[in-house]
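None of the figures in this text is laboratory data; all of them are computed from the coordinates on show. What you see is a predicted model; the values in this text were computed from it and never measured. Cβ atoms are built from the backbone, for glycine too; each structure is taken alone.
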Structure P
Amino acid sequence: MKSVKILHTSDWHLGKKLFKLSRLPEQKIFIEYFLKTIQSEDINLVIIAGDIFDTPQPPHEAISLFFSTLKRLSDLGVTTVIIAGNHDSAVFIDSPSPLLKELNVHVCGQLINSEHQLDLGKLTLDLEIHQSKIHLSLLPYFRNWEMEVLAQQEQLQLENEEDYLKLIELLFKKLTSSEADTNILVAHHLFGPFQISGSEQGISLGTLASIPLKMTSQYFNYAALGHIHKRQSFEVEKSSIVYCGSPLPFRFSESNEKSMELITIDKEGVRHEKHALPMIRKLVKLELQSDKWNKQWLSHLENFENACQLNPYYEVHLHLVKPEAGLHDIIRQAIHDSGAEVLSFFTLLPETENGSIDHLQVINQLQNTEKLFETFYQNKYPGTELPLDLKSELHLLLDEVRKNEIQDL
């Protein structure tokens, strides 16, 4: 039997912005690499496990990129399976379903359909690839009200964690097939002892913190999961339960190392491995001291290796020794001149030996703030004095800060 090759990806978040800057240039580069991987690895089936878009109403360019990608997948001759995530509009994902089937693209946006029924014809898909029978159970992101509807139909009361577990297991039984060689779950929810990476939205399932791995392993050979942006893999008995992670870091708190999951089905069973993605643009946190920032920045540039296609974005943490008018702008310009951009800038006040902010020092520094601001204004607008109305607003602001600092003493 010739092996079946499956590529598992999720959490594209097309249309995502980071501090008002679109990530579409990076997402387009990822999709080109994604399509090349399908060709080079001879992929038969593509699974996209939710959060295709970043918002329920994505920008037109993101929608266009999505549908053009589906057309190119069809041209490559692969079968594509897509479910909705918590960021997606379930109805929007479902609406082009009849048309997409002509492209061999199967989409599933809702657990409970518009008639408030569990449509197993929509939630399951049977494929035969290289004489291997594969049954896919599609579990898009579902909300608590959908579980309530399902519970009513099954005459169950959802009062505690045990009730939710019974309902989940009943759902798994309905979705799986005893006739298939391989049962694959495609889901966008929380399973097992997951670790968040920092940019995922919180989701809940009644009183359940997550769906147990052992229960999942009893029904599926492989679970292709979405929602968590950090790759995580769990091996339970003969089952693999995998969050493949997002293709890009979406916050500075996320790791720059990203991947997809390559699954192989052959006579030996189901195997999977991480397929590392190239870094397209690094998100970098930079720590600087205000009295030696220039030396630190030049040292960073000298040691920074950027093998990415695009220049990095920076989050700067500036540790103040004393107030310096215009220093933020000077640092931003220096980083901009290197070809990079500062997206986030934090100014950190001096701390005492025990790690707390020295509020007396802050109050003393405030005495000179008006003079510093006047100097900054005159440097920015040579030959002009600080307007009286602006000076009055500054006084009010400084008085408010002084009051807060005194209260913290």
Structure Q
Amino acid sequence: MAGCAAAKELIKAGREVVIFEAAAGLGGRARSWHRSEIEPSVGINLWFTSFYKLMFERIREYGLEDQLVEMSNNVIVVDKGKPAELLSDSMRSLLTYPHVGLRDRIGFLTGTLKETVKRKQLDIFDPVALAPFDDGTTAAQYARKSLSQRGFDNLLRPEIESFWLWRCEDISAAHVRAMQAQVAGAKFYVFRNGMEVIAERNAEGADIRLEHEVTELQVDDGRVHITARSADGETRSEEFDDVVVATTASVAAKLTAALPNDLVGRDTREFLETQVYEPALSVSYLVDFSSMPSEAHIVAAGADDPPVKTIITFPRTVRDEKGKPVDKHLAFVYPGRAQTRRLLTLSPEEQYAETKRLVTELWPDFPADAEPFEIASRPQAMPLPAPGRYRMSARVIGLQHAPVVFAGDYFTSPISEAAMLSGIRAAEKLTQTG
């Protein structure tokens, strides 16, 4: 998403743009898998919300309004086997939420209202805006100022850890404060056929080289030399004016390791090399429509790392043997952190069997006849916004200059909107100096 957003801005500025993409399609981690057996055919739908300003600008520009599907924000928190709804846009849901006492409910509500007043300053997509709030405090430390341990484990922790895969003890309080400021009253959407359509439209006008992995990046006399290997093994080097390195931080660090410090300074190298990612694994099953809550995030409460952290259900239509449409749910199961690492070492057959066994610890009524459908794994899925990360990110953004600049969601949050903003800023650095 970051690279394609940068491409759009550079093309608009009159530049000729070449995109090297190692995968078979554009979109990076925002790209979904597709299966013709289901309708819509898209797999995991990445959610986005009504406060994604750039996303909605692009949707209107490209006439994609008919691709939007509004989703329920139904969160079901399971504490010691007992489920309870927690809706982010429902005051009644919060005030009647049974897993915590009245004092915690009021504390959570008061904290949310307090941060909502600072909505413009607490921009979750913009590290420059968040840097002043990134004072080294963790999300857990911030939460305990207004919530009891039980309130934290059953209110704030499920809202963060079930969506982001991190531990609140490891991330900056600025991230949580920004989420609280933005999410209250927000509407949630998915693209009917996948979010990658935005990346594809942003990249229109570029020379797109799919399945071309960049293996080397050098700069000589101010000119950028890029070597890429195609899917058939052919290696080719080309020369360019400048480059936006829009990859994961670890790949960016490796590609630019040999560049001199006047191009990639010490702070930038440290920023790239110390970025930490959480791996992700989603194991999906087709289940009978009536067997699971619809459009729901079923999440585990508590401080422990559970076997399964989250189940997300999306309605889908399949065809039976006679071609008749049948409503089903596509249930995505996300294991806990330790189980994710273990399951990633197993075969797909073992992953399906083990996850199906583990999921009943969160949701005992998970259908025994659930049909294994698709597995998606990402060893580097979620860049971790550790305390101090936004301050460091803002500093690195200020240091960037032609001919080598960087873009990616690791500058702020693993959100498509943040990735696009990062790409736009990188392009601005090149057009300002070019």
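The table that follows gives values for the structure above.
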{"item": "At a computed 13 (relative contact order in percent (Cα under 8 Å, 6 or more apart)), which of P, Q", "result": "P"}
{"item": "Among P, Q, structure where volume of the Cα convex hull per residue in Å³, for residues 172-259 alone as derived comes to 174", "result": "Q"}
{"item": "FRET efficiency 1/(1 + (r/R0)^6) of positions 108 and 204 (r between Cβ atoms, R0 = 41 Å, to 0.05) derived as 0.40 - corresponding label from P, Q", "result": "Q"}
{"item": "Ranking P, Q by FRET efficiency 1/(1 + (r/R0)^6) of positions 12 and 308 (r between Cβ atoms, R0 = 35 Å, to 0.05), the structure that comes out highest", "result": "P"}
{"item": "Origin of the value 22.1, 67, where Rg and Dmax of the Cα atoms in Å was derived from one of P, Q", "result": "Q"}
{"item": "With distance in nm of label points 7 Å out along Cα→Cβ at positions 76 and 332 derived as 4.0, matching label from P, Q", "result": "P"}
{"item": "Given 1.09 for Rg/Rh (Cα atoms, Kirkwood Rh), for residues 36-91 alone, calculated: source structure among P, Q", "result": "Q"}
